[in-house]
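Below you'll find a set of structures to go through.
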Structure P
Amino acid sequence: MTSVQQIDSILQRAADGGRISPDEALLLYTDAPLHPLGEAADAVRRRRYPDGIVTYLIDRNINYTNVCVTACKFCAFFRAPKHAEGWSHPMEEILRRCGEAVDLGATQVMLQGGHHPDYGVEYYEELFSSVKQAYPQLAIHSIGPSEILHMAKVSGVSIEDAVIRIKAAGLDSIAGAGAEMLPDRPRQAIAPLKESGARWLEVMEVAHQHGVESTATMMMGTGETNAERIEHMRMIRDVQDRTGGFRAFIPWTYQPENNHLKGRTQATTLEYLRLIAVARLFFDNVNHLQASWLTTGKDAGQLALHMGVDDLGSIMLEENVISSAGARHRSNLQELIWMIRTAGRIPAQRDTLYNHLQVHWTPADDPTDDRVTSHFSSIALPGGGVGKALPLVEAH
């Protein structure tokens, strides 16, 4: 069989819902023609979501501290303990931001922060329970395995104990934060003080076993090889075969400003789109695939809708971490809906569980609130912007 015939055969099997191996995924990623690759991925999307609906979310990323002991080389957000620019927000500030988010229609908050040397499980119990008590309608889709490992270490408890306790306090699901690259070589290169990829997945597996679902992410563009990108996906798929706890896969591209890597390597838009398509074909066991217009731009985000994507992520009312590394792409609710509609899809607002809250079948159904804009700061504000109301930046 020629390589062209081999690629066609793999694409056909994957499009029909068959499983492809990591080696086959790598061959598609490096050698498959772009349009047949996208068509196969879109065939999978159409079979899974024949109604043509593409979802979006309204949420807010709230950072409780920028103090962190991990010092990842790609991060522009963190400050070392005792640094003059380090800050931690009091609970009333966090709750104020939750209230602003609820007023703008948010259904989810993502509470994220650095690995503060003093923050054990008790801190997170108070954080989650306070938010849940004040705003029971908000889903707390927050932190990641790295924070769970850190809090367990600070408090001297097991991962399992930490998961059970923070779930009881109000944590609904775990963000895919901290995945970066899971294979050892690229992970060691960019985050030598972080847990291994295997350990990251182990925490996710424990959480899934206790009924706490999560998303899975991938940061591409820090010098990893094509084979390592596929290996990252294999590691996630293997865990998903056992637990079924990953709701979505969300690849995004490394942002080069204000960090130690300084953009020496970056992923191109084409590499990103090819990976999106391969991911839809490879993850026969993960329901949703999300495009990251925040890091790739809105044009690439819309193109991804033709590469198997069924979710455009969120209008983030606040985001400081990726934007402090250079992400400048803002959007608003009308624009996000326009991106979906002009791609020939039907927009729908979803919740954290991917339930449709409102489907905009026709333009007459579209929401008209022009306050719902991604207001993330282009650089993290002094003192973390305590007391500063939305918008954090002027939205144009």
Structure Q
Amino acid sequence: MNKLVLLIGAGFSCAVIGRELAEAGHTVTILDARDHIGGNCHTERDADTNVMVHVYGPHIFHTDDEEVWRYVNRFSTFKPFVNRVKTTAKGQVFSLPINLHTINQFFGKALRPEEARAFIEAQADTSIENPQTFEEQALRFVGKDLYEAFFKGYTQKQWGCSPTELPASILKRLPVRFNYDDNYFAHRFQGMPENGYTPLIEGILDHPKITVRLNTRFTRDMAAGYDHVFYSGPLDGFFDYELGRLGYRTLDFERFTHEGDYQGCAVMNYGDEQVPFTRITEHKHFSPWESHEGSVCYREYSRACGADDIPYYPIRLVKEKSLLEQYVKKAREVDKVTFVGRLGTYRYLDMDVTIREALDTARGFLNHLEAGKAVPAFFVDV
């Protein structure tokens, strides 16, 4: 039986869910408050330089999920792209993640892998047996010098608090390599959509049973007349922030242009605490198969997210987790609404995970319909 489904947000989450439901025969309407699709993955050509610009900051596609990789390649040609991040610290440029070249350059050594492993272990604070904080994790596994050069200042700027207040789990995602591999990601499939993310999402939304309305801000009364709603906006926003606001970090971008090549790489981090920005991204390097004389760059500044700012990174410390539990309880009491995506589930999600969860959510929805069961507010553990 055909269902009328309303989806809030035209980013990857609702685009993928909408496409799956449309292909299953349901009628899909997607609303977005912005004047474009793609959410924070939106890309567009700069009018002056013709550089493909990642308007809300760079997005690099990487995954080990073969089904997700096949899925995005249905709608766009992906070109090879390897993210080779550099960092400026203490007046020198190093490669990240920390690898054998970084170690040898930083300490003025010429160590082989086994020697470097033993050397770093000697730098580590082995008295820390069970690291609880970001700082303890760093001191235990890379030692004071590397921590202070590459992690301490950057982390304080990014999160707006001391690394002693952050959980160790944040740093566990960052590897140390005892070889010369400077590929930032270790996933099998890595690349960039040849013409940017917006045409990719346009392709996903290109279906006769999907209607997209932009410049349309969702209010709960709009759900009337629909059989189900998928909501990818802020979880607390759905309830008009009645219990308070969940904490986020937001980003300010200082855009500037340059004639020629500004920094020679796509991403340059700045680890020193006294440098106010966290990194500079040079967008033409995200499309290395293109050639451009001019360049578009962003300086990135991280700060606390205000009521009118775009939320980027959920903070998820003790205070936020307590408030999150209250909102999750309220969400589970709402009928015929499922919360999805980064904002709807208050979790940091890479694009491939977003798509995986969207596919699984759409299939879960269809299975619940077939079984005559009520559709849950969440298909993931938040």
Structure R
Amino acid sequence: MSAAIDHAVLAPRPPAAAAAPSRRSLLGLSREAMATALVEAGIPERQAKMRVQQLWHWLYVRGVKDFADMRNVSKDLRQLLAEHFEIERPEIVEEQISVDGTRKWLFRFPARGAGRPVEIETVYIPEEGRGTLCVSSQVGCTLTCTFCHTGTQRLVRNLEPGEIVGQLLTARERLGDFPDAATPQGAIVPSEGRLVSNVVMMGMGEPLYNYDNVAQAIAVMSDGDGLALSKRRITLSTSGVVPMIGRTGEEMGVMLAISLHAVTDELRNVLVPINKKYPIAELMEACRSYPGLSNARRITFEYVMLKGVNDSLDDARQLVKLLRGIPAKINLIPFNPWPGSPYECSDWDQIERFADLVNQAGYASPIRTPRGRDIFAACGQLKSESERMKKGDRLALAAAVAE
């Protein structure tokens, strides 16, 4: 049975004074931007570089979330920092734990401008030898892919760099992946090494429609003196924003995944409507010219298996033909159901036949094991609005999915 830890009951907060200035978050800032912010707050320019190095260590190596815990920073400086800045992470509204160890967090971020607080979902998937965090880049999505639950939620806004990085920081804290943090008793995590070893930008939203913020967040995540994630362990998934793909390779240098899901424009126009703007031929050309592409840096093509829709052996043959000449692997994803979905998952025997044909053509085509289905944490199931359902309704839906 999945477990849920509810953080939604909050004590009422007194209204803030009307004239109180807002504090700027330091999370997600580049080193240069952080130095500028510190100087503007009154820290001498000659000290700025050293102070940035101190803050960077405390935020991203030690994982502290309160200036008071920065022990090698003077009391006066800690007070000045607290007056001008914040390092708050997202509020945890709910944490759900699947029977297979997958964890899903419903995170809440404060309002920006005149907006309201917003919520997103982030998922942690433990495996032997690695732990993968599926990170969101937007609140909602504009792409309306018909097999994806997130696509039924309208886009509210982009996430800022600190909000993207904050998902990683909070996950590492909750899992005990910082030096002074404890791993929850009984948690399913890798037996050795970093508990969050990989990040995939495959959560809510289209990362390339929030390019600048995602690029800045990835720069912070991959900084060698901080979170120090190798760019080969960061994968960005796009539905096919063709003009931004080359720039992603040049500027971010991360691994690329393409949400393909169909081998003809006619079908992909339905499943992934952005195909009407950037058809398959243009997408494949962008993939062939992706900077750094090689057998050691292959593109992953994601292909959700929909019964009677895109799972025939003729589809498999066309897929092989389509990818010819591209160093690639194909992730076959059994469709993960969600309430109201018009699709069914392909029969397992058919998925295996599809995979065998693709494998025989020389492409690795692993079948992704469904993870976290019982807590709606599997691929294509994320939708923050679902968490506002009553607990009884969620349990009833989970039981229906299990059947």
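Here, each number is a calculation from the coordinates, and none is a lab measurement. Source: prediction; values computed, not measured. Cβ atoms are built from the backbone, for glycine too; each structure is taken alone.
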Comparing distance in nm of label points 7 Å out along Cα→Cβ at positions 77 and 93 across P, Q, R, which structure shows the greatest value? R
For distance in nm of label points 7 Å out along Cα→Cβ at positions 253 and 341 computed as 3.7, the structure of P, Q, R it came from: R
Out of P, Q, R, choose the structure whose coordinates give relative contact order in percent (Cα under 8 Å, 6 or more apart) equal to 21 when calculated. P
